[in-house]
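Nothing in this text is a laboratory measurement; each read-out follows from the coordinates by a stated rule. Keep in mind that this is a model prediction, so the values were computed, not measured. Cβ atoms are built from the backbone, for glycine too; each structure is taken alone.
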Structure 1
Amino acid sequence: MVETKSFILYTNGDCDVIDITLEVESKIIESEIQTGTVTVFIPGSTGGITTIEFESGAVNDLKDAFEKIIPKNINYAHNERWGDGNGHSHIRASMLGPSLTVPFSSKNLLLGTWQQIIFVDFDNRERKREIILQIIGE
């Protein structure tokens, strides 16, 4: 069986990190599927999905790492072409990736004790984002 669900986030941009674990869990509970996998996907090219221990130190370290690896304030050909100043956002999102697949059993995500699912908005402005979930199982 396959079910597709979604939910909306309002983000601040600029490497906004949001714990979406509870929203994902609630959509699994709403579904008719007991055991399987959920793929969490962000359509668009300036956001990404991953897991982390969602605490301020790890979140700040993640933000700092992105700034060191893919800084905001350097020249990007995308910015020259489009003038929107978010070239770094596209590169960061492509490095992180738009989706994550997590197994679940008896409607419980099989995450580690300190592991949460996060959405990272790399864009340079506030956004309304739709997160799409594809729940597969029995």
Structure 2
Amino acid sequence: MSMIKEFKEFAIKGNVVDLAVGVIIGAAFGKIVTSFVEDIVMPPIGYITNGIDFSKLKAVLREGNEAQKISEVSIKYGNFINNIIQFAIIAFAIFLMVKLINSLRRKEEAVPTVAPAPTPDQQLLMEIRDAIKTKNVG
């Protein structure tokens, strides 16, 4: 029974929920970046390179032949180039996010914390201490 209780505590903790939200947002962000690279970044690059579609670039090692049921063997380096661009965009976006979070943390740390006022008991003890000091001095 204690194992179930421990699991509930673990699953309900904020870190697990934050991780789940991060994974879901990360998956959605990946789709956005893929679309950005394929639909926005690569067409101008293709235009500049005289209409080359990077996703279709490949080095054919063996030609395919449908009549003989031989499939093509190729190295699809164009897809690899697209994935490198996607990775660079994601890495840069994460870098900016971490930089923003770190700057917010530094601002939080820079705010001086005010010491809490002493409780009535602590105030009374300080007065007793001060009274004893003045009797010993005088």
Value -8500, calculated as helix-only ellipticity at 222 nm (-39500 (n - 2.57) for each DSSP H run of 4 or more, over all residues; to 500) from one of 1, 2, is from structure 1
Ranked by relative contact order in percent (Cα under 8 Å, 6 or more apart), which of 1, 2 sits at the highest value? 1
For structures 1, 2, calculate mean count of other Cβ atoms within 10 Å over residues 37-44 and state which one comes out highest. 1
Work out distance in nm of label points 7 Å out along Cα→Cβ at positions 45 and 69 for each of structures 1, 2, then name the structure with the largest result. 2
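Work out the source of 9.8 here, i.e. which of 1, 2 gives that when mean count of other Cβ atoms within 10 Å over residues 5-12 is computed.
2
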For which of the structures 1, 2 does the calculation of Rg and Dmax of the Cα atoms in Å return 15.9, 50? 1
